[in-house]
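S.K.: Pasting the structures here.
What follows is calculated from the coordinates using simple rules that are stated; it is not laboratory data. Since we're looking at a predicted model, the values are computed, not measured. Cβ atoms are built from the backbone, for glycine too; each structure is taken alone.
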Structure 1
Amino acid sequence: MQPGVRPAARIDHLTVTAPTLQAGAAFVVDALGVAPQPGGEHLRMGTHNLLLRLGDALFLEVIAVDPDAPAPDRPRWFALDGLTPDAPAALSTWVVASDDIRAAASACAEDLGRIEPMSRGARNWLITIPTDGSVAMDGAAPALIEWDDKPHPATGLVDHGLSLVKLEILHPEPARVAALLTSIGLADDRIACHHGDSPRLAAHIQTPQGIRKLSL
């Protein structure tokens, strides 16, 4: 990479956390009218997921603790250890893909966590994970991901005609969030940073029934 050139970055997926996959799926169906399909297991984290295509290289993920998997020897990602059985499902954070995750993490204006190897079935990738398992900036900041050289996971998902129209990021310091996105080289007209009393995400998604909103 040439000096001064930022790595290419793009929205990769939105993450819904829930105490169970069933609760997360119900949340998505209620909001979007479409059910996510089975994903797989993350053995290092003791979690599993469901997936819903939002484009050729963009998807929605529902993730929860896998009750049949052994507990990992570290905190689970996406703050899943803090969810109680009656916790509501929520759009908790998002993930940005980079062609060079190390360069992006180094350039980032915020600490997004350590770069760690992860896998699901035959897929392998690198992703930033805070050491304590939290989501950076309470979910307003994305995790960074760098996929292996296989086709993007979204290409293998059922196409229900869904697409991301807008991602609203609310935060008490929206300029701080905007500076972070600039620092990693993410420029996307679908992203809007606004002031909010507390961090929150809202995704406006085009569906066959019109634009639907996915949030807390």
Structure 2
Amino acid sequence: MKNSFIKVRRKGLRSLRHILEKWVEVHTTYSKREDWEDSIWWCHERPNVGALAAAVWISGGTALEEYSTLKLHKGRKRAGRCDLFFRTKGGKAYACEAKQLWFTGGMTQKQSSEAVNDYFNAAQDDAKKLHPTEGRKLAICFVTLDLPPKTNNLASIKKSIAKLIEVLTSTNADAMAWCFPPKARLLLWEKNHRRYPGVAVLIRKVVSSKI
């Protein structure tokens, strides 16, 4: 099992590969500089969106988070907010809506698959509400592995990571990446006494809505 992994299945999204490489780097660098006692991925959705935005900037692109824009509701335009807009170094622009799932190790394989697909689909539904003038749209689902403190041996954690990876690779994501640094495998958050060994991201191109 690889500590990090990047796969872009959709030909038109190949420009995301370099961004995802930098996304792994952002997470790893942050935790390393915090002496492997802190991470971005155990925070909520917004910091995880920020990590992806940082990866865009590092890769030579530009990014804007949580900005005001127009959305469609029952065919009518209304004011709203978009989680992330970014432009790649090559000039391709994307408006994105994101969700974050805490993936608990106690779920069955069926429950795990359903949870991931539900959150991914929710991000897609939100992206479809973005006004057509936003252009290309992406649905993004961050998946943070969330384990009880008693999961305190590397073999058990590795098994939980493998379970998550099996679920991720079965989705219809157009691109995906994950990051499970070896030194973060036993990372314990003292506030809730749970372990968070890493994070994954799923990306799907969304068909634009009609006005």
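S.K.: Have a look at 1, 2 and say which one yields 2.4 for distance in nm of label points 7 Å out along Cα→Cβ at positions 41 and 193, as calculated. Mind showing how you got there, number by number?
M.R.: Working: 1: 4.0; 2: 2.4.
It must be structure 2, since only it matches.
S.K.: Assign the value 8, 36, 40, 15, 1, calculated as P(r) over Cα pairs in 10 Å bins from 0, in percent, to the correct structure from 1, 2.
M.R.: Answer for the origin of the read-out: 1.
S.K.: Now, a different point. Match the computed value 2.8 of distance in nm of label points 7 Å out along Cα→Cβ at positions 33 and 97 to one of the structures 1, 2, and report its label.
M.R.: Label of the source structure: 1.
S.K.: When helix-only ellipticity at 222 nm (-39500 (n - 2.57) for each DSSP H run of 4 or more, over all residues; to 500) is computed for each of 1, 2, which one produces -11000?
M.R.: Values: 1: -4000; 2: -11000.
It must be structure 2, since only it matches.
S.K.: Follow-up question, since we're still on this one. Have a look at 1, 2 and say which one yields 15.2 for Kirkwood radius over Cα pairs in Å, for residues 25-120 alone, as calculated. Can you show the working numbers first?
M.R.: Numbers: 1: 15.2; 2: 15.6.
Checking each candidate, the match is 1.
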